[in-house]
1. Have a look at 1, 2 and say which one yields 20 for relative contact order in percent (Cα under 8 Å, 6 or more apart), as calculated.
2. I have 27, 36, 24, 13, 1 for P(r) over Cα pairs in 20 Å bins from 0, in percent, calculated from one of the structures 1, 2. Which structure is it?
3. Comparing mean count of other Cβ atoms within 10 Å over residues 63-70 across structures 1, 2, which is largest?
4. Comparing FRET efficiency 1/(1 + (r/R0)^6) of positions 15 and 167 (r between Cβ atoms, R0 = 35 Å, to 0.05) across 1, 2, which structure shows the greatest value?
Structure 1
Amino acid sequence: MVTFPVNEHGLILRRVALDAGATDRQLTRAVDAGALVRVWPGAYAPPDASRTPEELHRLKSFAAMLVSETDSPLSHQSAGVLHGMSLLFPDLARVHLTTGHKNGGRIETQRHLHSGRLEPADITVVDGIAVTSLEVTAVDIACSGNFFQGLAVFDSALRLGADRAKMSTLLDRRRRGVAVARKALAFADPLADNAGESWGRGQMILAELPIPRLQREYVDADGEFVAKVDYDWEGKLVGEFDGMRKYTKDLRDGETAFAAMKREKTREDGVRRLGPMMIRWVWADLRKNRMVPMVREWVERLKIRGDDSAAS
């Protein structure tokens, strides 16, 4: 069995493998046998069926930079993945880079080269790879997407420590997509935990529902922690987005999905005992626009007005 050198990014680069004594034929045989997967021309990785699309794109992005040795930094969704942003329906079909020049943008089979000038401060390094800064990345994605995608990326950027004022200043340098991006930035909240929660809140905003308080903690009469909830309206209504991650990726050590569901049920019962009505929704409810009517029904029943509204 041939052993190939794996680098710190989890990649096997063809040129490094050949320098170590391997042959192209051995690499091809390993791919054919399922011992390796080709993630990029000249780059391979051990197979892993549990990789998410974002994890696979991360590998491809590393490979694109290491194989081509380009001077252009990763940008847009590719930079977002490396920064660890929670993105809503990201375009991961190609690796995204920005040329740093006003011209020269083009779409290739596996790369999307965006034109655009970059200042030295617009570029940072993540895991040894040049990428656009957190703020530039968020603005790039927001200006190329819709309101929901912009809200999700700005929420995530703020959660990771991005500077809101700097992102606002960066928008002054843009033209395309700025109006939508500015609206998204105005509503952005670092307390949103993931892109699904951002999407739901975005739908509430456009529907002019009262804006919920995010990540409110509930305690019992003895001051003991009961739960932290996704959305809260005046202590009367609690909304929870079930993205299913809590039953898969976020399991505690040794915990099964069934045990996680039981734990979540116990948590929900604890919140209900404190008085608020609790409602839940999943991805399908957001896709099919079922969440807003559900929330509106209970907001009206419970006479929730809110301190702020999306219309303000």
Structure 2
Amino acid sequence: MYNLDQLQMFVTAAKLGSFSACARQLGKVQSAVSQGIANLEIDLNVELFDRSTRKPTLTEQGRHLLRYAEATLQQSFELQSAAKALSDFQETEVTILIDDNLLIDKLGTIADEFSQRFPSTTLTTMLASSTDIPNLLLNGKGDLGVMLTDMVYFKELDVRYIGSIQFVPVACPDHALSKHDSVTPADLIPYRQLIVRGESGKSMAYMPPISSNQWWTNDHHVLIKYVEKGLGWTYLPSHEARQRAVLGKMKILPVTFDHKEWLAPVECVSPKGKAVGPAVKWLNTAMNGLLEDITQTKTRA
């Protein structure tokens, strides 16, 4: 019966186009490679290589079976990786909870490196309002949270400040507020304010209702859609608001009461005393750099 070693010889020889090159790469003598591939052909009852020329080439059957051999080797690698992860006490699954205001490009970079470091660990990313994240963590719904800081202290959570994100007030270009040269609190009151609050019904303490008319959602992207439709005004992360302003979809309101763009602190939180493995530990540390690109952009600006 054929074995993985023979399949590796087959795939490597096909890739390099030479039995001798295959032997060098695998650290074997050429005769061992030639015999191994010959034995594989006997087991499969198929001629994989045409040896009538100086350089062996794949037969039609060989080309057809090559992808199956590659898939078998890949599955073997994944099995070995999963077994090693278990023996190293790596988590089989990790869940992070993140406020959707913080879905920035760097998150994808962190996830990509995570996939390379922990290929056998399933990563689940759940979006949640910052006001909901602490209770979700305490109820076992996640391993790590990344959230805008609220004014509520949870003694059961470990909290680490990782940076701040700027917010600005915005409306669509056709909105009445966008026609003002300056906007006072009194100017805002008559117009609908769009605000995020969690499923618990709580909103961020530092983002209180100002207008007499409010619409609520637990989804940051709903805010964006509503603003672009002219349904109200809201606060959005500065980097996102500026991108949409360049596209002509929004206008940053020149409010008189914000001399500078206000900063919302961002924290990485996790349950105290919960045993964690290397994957969660790495993610926790990696989140320190989540806001780096935004901070650098702000500094250059």
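What follows is calculated from the coordinates using simple rules that are stated; it is not laboratory data. These numbers were taken from a predicted model, which means no experiment stands behind them. Cβ atoms are built from the backbone, for glycine too; each structure is taken alone.
1. 2
2. 2
3. 1
4. Values: 1: 0.35; 2: 0.10.
Comparing 1, 2 by FRET efficiency 1/(1 + (r/R0)^6) of positions 15 and 167 (r between Cβ atoms, R0 = 35 Å, to 0.05), the maximum is at 1.
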